[in-house]
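Each value in this text was obtained by applying a stated rule to the coordinates, not by laboratory testing. This one's a predicted model, so the numbers in the text were calculated from it and none came from an experiment.
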Structure 1
Amino acid sequence: MSNQRPPSELFQERLKAARELRKWSQGDLASQAGMPPSSIAHFESGSRKPSFDTLRRLANALEVTTDYLLGRVDDPSLAEAADPLFRDVSKLTGHDRALAKDFLKMLADRNK
């Protein structure tokens with residue numbers, strides 16, 4: 001990690017950047033992570049810090065690593081960097097990601 005700012009400061013920026021990459025509102029992210037929209041607003045403004053469980057739920061909803069949200073790595077798709085399919089999926093917006101997931105699940109189920 002080349003950036004020496006505190007993880008709490010990086011977290012609020014990374015959370016917003018990952019949400020905006022998906023073209024989601026704060027309410028969209030809150031819905032996906034199972035929490036109130038006001039929580040997302042507090043996290044992005046830096047007025048509240050997430051618990052470990054909440055951090056995990058946010059990372060899962062955004063499909064990024066907790067290391068990315070905390071500023072330990074700079075690339076949100078670093079964990080999947082070896083597979084071009086995952087790199088391309090990370091560039092999709094929220095609705096397109098849902099369609100891609102459904103399609104991939106259908107293909108996987110078809111091959112069982």
Structure 2
Amino acid sequence: MVPPRLPAPATLTRRYFTLAEGDRGEYLAQFTDDAVVEDEGRTHHGIAAIRDWWGSVPEVSYRVVDVDHTGTSHRATAQISGSFPGSPVTLVLTLAFVGDKITRLTIRPV
């Protein structure tokens with residue numbers, strides 16, 4: 001069986017950031033049920049934990065600066081602005097995929 005072809009980095013990354021600023025249900029639907037999110041030194045395992053994490057994230061806007069692709073992951077550098085201390089910040093988001101679903105999201109400062 002041939003593994004599913006990974007969509008272009010710009011396509012998946014654009015979808016991630018578009019959904020991050022939109023509907024919560026659609027945002028969560030892009031993750032696998034057993035996905036892992038690492039953000040601010042904490043790890044969130046599974047869709048229920050990701051839902052709780054996402055519910056605590058303040059409303060923000062994104063400006064993507066760069067996108068890179070290696071293997072099954074995408075690395076996006078984005079400037080994130082919102083109502084939080086230190087805004088705006090530049091962060092690196094590394095997204096690992098199986099097909100078009102996110103299995104791991106790691107968010108780190110530049």
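Taking Rg and Dmax of the Cα atoms in Å from the coordinates of each of 1, 2, which one would give 13.4, 49?
Values: 1: 14.7, 48; 2: 13.4, 49.
Going through each structure in turn, the value belongs to 2.
Given -18500 as the derived value for helix-only ellipticity at 222 nm (-39500 (n - 2.57) for each DSSP H run of 4 or more, over all residues; to 500), which of the supplied structures 1, 2 does it correspond to?
1
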